[in-house]
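The following blocks contain the structures, represented as C-alpha cells.
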Structure I
Amino acid sequence: MGLRRRDLFKAALLTGIASLVVRNDSLYAQLADRSSGPTTRWNRPANIAPDEIISLWPEHHLTIPKGLSEQIVQRSDDPLASDRIAQYITNPRLEIFRPATPNGAAAIIAPGGGYRYCVVDKEGYELARLLRERGVTVYVLFYRLPGDGWADAHDVPLVDAQRAVRMVRARATQDHIHPDKMAFIGFSAGGHVATSLLTRFDAAVYDPVDLADGASARPDAVIAIYPVVSMDPAITHVGSRDRLIGAHPNPAMTERYSPEQNVRDDMPPLFLLHAEDDDIVPIANSKRLHEAASAIGAAVEAHYFAQGAHGFGLMKTAGLPVSIWPELLWNWLHANKLT
C-alpha cells in the first residue's frame with residue numbers, strides 16, 4: 001500500500017482535514033423557513049444545533065446513485081418537539097457539538113432508522129447536547145443507507161463508521177480530544193452499525209483515500225442502545241435486514257453481518273441497553289451479543305428494563321425506571337476511563 005499506516009496517521013494529526021469542512025446546513029434551514037412560528041420550534045431540544053459539519057469523504061470521491069437527493073423531513077406536529085429524519089443521504093458527514101470546556105473525551109453517535117433514514121433529533125441531537133454539557137466532544141454521524149443504490153451496499157454503513165472513527169482520531173489535536181478516549185454509540189439500526197464496528201473495525205471494506213485513513217478504526221468503547229444486532233430471522237429486525245443484505249440471504253451472509261457470531265478477544269468494551277417490551281427490535285438481539293461476549297471473557301455490561309418499548313431515546317423515558325440510563329452510561333464511561 002506504499003505509505004505505512006502509522007506514518008499516515010502522524011501526518012494527519014499535523015495537517016488536519018480542513019478541506020472536508022462543510023458549513024452549509026441549508027437542508028435543516030428549509031424546515032425553519034417553512035415554519036409560521038419562530039425557528040426554534042424545529043429544534044428538539046430548543047436551539048440545539050451543531051457547531052460544525054464536516055464531510056466524511058473528499059469532494060467528488062463518492063459516486064452518488066442516479067436520482068438520489070437528500071431530504072430532511074419533519075415528523076412531529078408538536079411545535080416544541082422536533083422529530084426530523086435525514087433520508088437518501090448523499091453527503092455522509094459528522095455534525096460536531098463542541099463543549100465549552102472539553103474534557104478530552106469524544107463520542108460518535110450513529111442514529112437509528114431501520115437503515116431507511118437517520119433520526120436527527122431523538123437519536124442524535126438529544127444525547128449530543130447532554131454529553132456536550134458534560135465536556136464531551138460529540139460527532140453525530142449521518143451514514144449512507146444500504147437501500148439507496150450505492151455500490152457495495154452491504155458495507156456502506158460500516159465503511160462510513162470506520163471512516164468516521166479515523167477522521168475523529170486524525171482531528172484529535174484541533175478538536176482538543178484524546179485519540180484513545182473515543183466511544184461509538186448506536187441506536188437501533190445505528191446499533192448494528194456500532195456492533196458491526198465492534199467486531200469488524202479492521203475489516204478491509206474500503207481503500208485508503210487520504211492521510212486520515214492511517215488511523216485505527218477501533219473505537220475505545222461501543223454503546224448499543226436497543227440495537228439491531230442479529231440477522232437471524234428468528235430475532236432480526238426484518239426491515240433492517242432486508243435493506244442491508246436482502247430478504248433471503250445465504251447462511252454465510254447471515255453470519256457475516258451478525259455481530260454476535262463474530263465476537264473477538266480484542267474488541268472494545270461493550271455497553272448494552274434494551275427494554276424487554278421492545279416489540280420492534282427484540283431484546284434477544286442484545287442478549288445474544290451479551291452472552292457471546294461473556295462467553296469469550298470480553299468486557300460487557302448490559303442493562304435491561306421491563307418498560308421502555310423501542311426508540312425511547314432521552315425524551316420518552318419520563319416516569320419510567322429506564323430514565324436513569326444516561327447516568328448508568330456516564331458512570332460506565334467514567335469507570336472505563338473514557339471521561
Structure II
Amino acid sequence: MKLLIISVSFLALISCNNKNFKLPKVIPLDESSVITQEFVYDIDKAPTPECHASTIAVCNDVVVASWFGGTKEKNKDVGIWIARKAGTSWSTPIEIANGIQEDGTRYPCWNPVLFQPKNSSLYLFYKIGPSPKEWWGLYIKSDDTGKTWSKPVKLADGILGPIKNQPIQLSNGDILSPSSEESLSGDWTIHVERSRDSAKTWTKSKKLNTPSTFAAIQPTILNYDQGKLQLLSRTKNDIITEIWSEDYGETWGNMEATSLPNPNSGIDGVTLKDGRQLLVYNPTKENWGNRVPLSLAISTNGKKWKRVIDLEPLRKNTDKENEEYSYPTIIQSENGNVHIVYTWNRRAIKHIVLDPTKL
C-alpha cells in the first residue's frame with residue numbers, strides 16, 4: 001500500500017527556555033528523496049487495537065519490522081509482533097513473544113529492538129514487566145531473516161539490553177547498546193552496555209547523567225569514527241541532551257543540552273556511510289501539545305542540526321491532541337537507502353524509505 005507523501009523542510013532556531021514555542025515556517029522540499037511510504041499492515045485489518053515502539057532491520061534484502069501490540073500499552077495482553085517484506089508486500093503480522101510466565105502470570109511486553117551483529121544471527125531484544133520501572137530484558141534470535149525465532153533468553157541480572165534504539169558495532173567488533181533505567185523513585189538515567197563477544201555477554205557502564213539536572217532515557221548512539229561517539233537522549237526537560245566520548249565509549253563527558261526541543265518523546269539517529277548524521281524526532285515541547293509533527297534533521301558535526309523534512313506534519317483543521325507520530329527507528333541498509341518506522345496514531349506502524357543523497 002503506497003501513499004502520496006508531501007515533504008516539507010524546516011529551519012529551526014529554538015530557545016530552550018522559550019515557553020511560548022511556536023513551530024518554524026514550513027519550506028517545501030523536493031519529493032524525490034522519498035522512495036516508499038507505506039503502512040506495514042492495513043489499518044482496517046490491524047492485528048491489535050493499539051501498537052507502538054517499532055523497530056526495523058534489513059537482512060539479505062528482506063525488511064523485518066517489529067513492535068509491541070495489544071489492547072493498550074501496559075495491558076497484560078501486549079506482545080511482540082513482527083512482519084517481513086521479502087518482495088513487494090508485507091507478510092501478515094504474527095505475535096512472536098508474549099509475557100506469559102511459567103506460573104501462568106502474564107505481564108506486558110515492551111520496546112522490541114532488532115539488531116544484527118556482523119556475521120551473526122538477527123537479534124530481537126525486548127522487555128517484559130508490569131512497567132518500565134520493574135521490567136527485565138530478554139532476547140530471541142533468528143537465522144532465517146525473521147521467519148523463525150529461538151526461545152527467549154533472559155539477559156543477566158542488571159543488564160536491560162537496548163531500551164529503545166539499536167546498538168552499534170565499533171570497528172574493533174565491540175557492540176555498544178544504548179540503555180537507560182526508570183527507577184521506582186522516579187529517577188531517569190542513561191547508561192551503555194558493552195559486549196566484546198558478539199552479544200553473548202555484557203558489561204554495564206556507570207550512570208551517565210544526574211537526574212536532578214537532566215532526567216534522560218532512551219539514548220541513541222552516533223559514530224564519528226576515531227573513537228568519537230555522541231549519545232542523544234529523550235528528556236523531561238523539553239530538550240534533547242548530548243554526551244560525548246572520545247575513546248569508543250569507555251568514558252563519557254558531562255550531559256549538556258542541545259538546541260533541539262523534545263516533548264518527552266522517543267528519538268532515534270543514525271550515522272550515514274557518507275559521515276552525515278540523521279535524527280528523527282518530534283520538534284516540539286511537552287507543553288505545546290502531543291507528539292506531532294515528526295521530523296528529520298541532518299548534521300555533519302552533531303552540534304548544528306538542519307531540519308530537512310517533515311515526515312508527518314500537523315494537518316490544518318485537526319486537533320493535535322488526537323494525533324501522534326512517534327517513537328521512530330532509523331537505519332541505513334547496505335544499498336544506502338534509509339529506512340524509518342514509527343507509530344502512526346497508535347493504530348499502525350508506518351514505513352518510509354528515503355534516498356539520503358537527495359536530502
For 0 (helix-only ellipticity at 222 nm (-39500 (n - 2.57) for each DSSP H run of 4 or more, over all residues; to 500), calculated) the corresponding structure among I, II: II
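So Kirkwood radius over Cα pairs in Å, for residues 79-174 alone, computed for just one structure, reads 14.0; which one of I, II is that?
It must be structure I, since only it matches.
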With Rg and Dmax of the Cα atoms in Å, for residues 247-302 alone coming out at 13.3, 39, pick the structure among I, II it was computed from. II
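Bear in mind that the values in this text are calculations on the coordinates, not laboratory data. What you see is a predicted model, and the numbers here were worked out from it, not measured in a lab.
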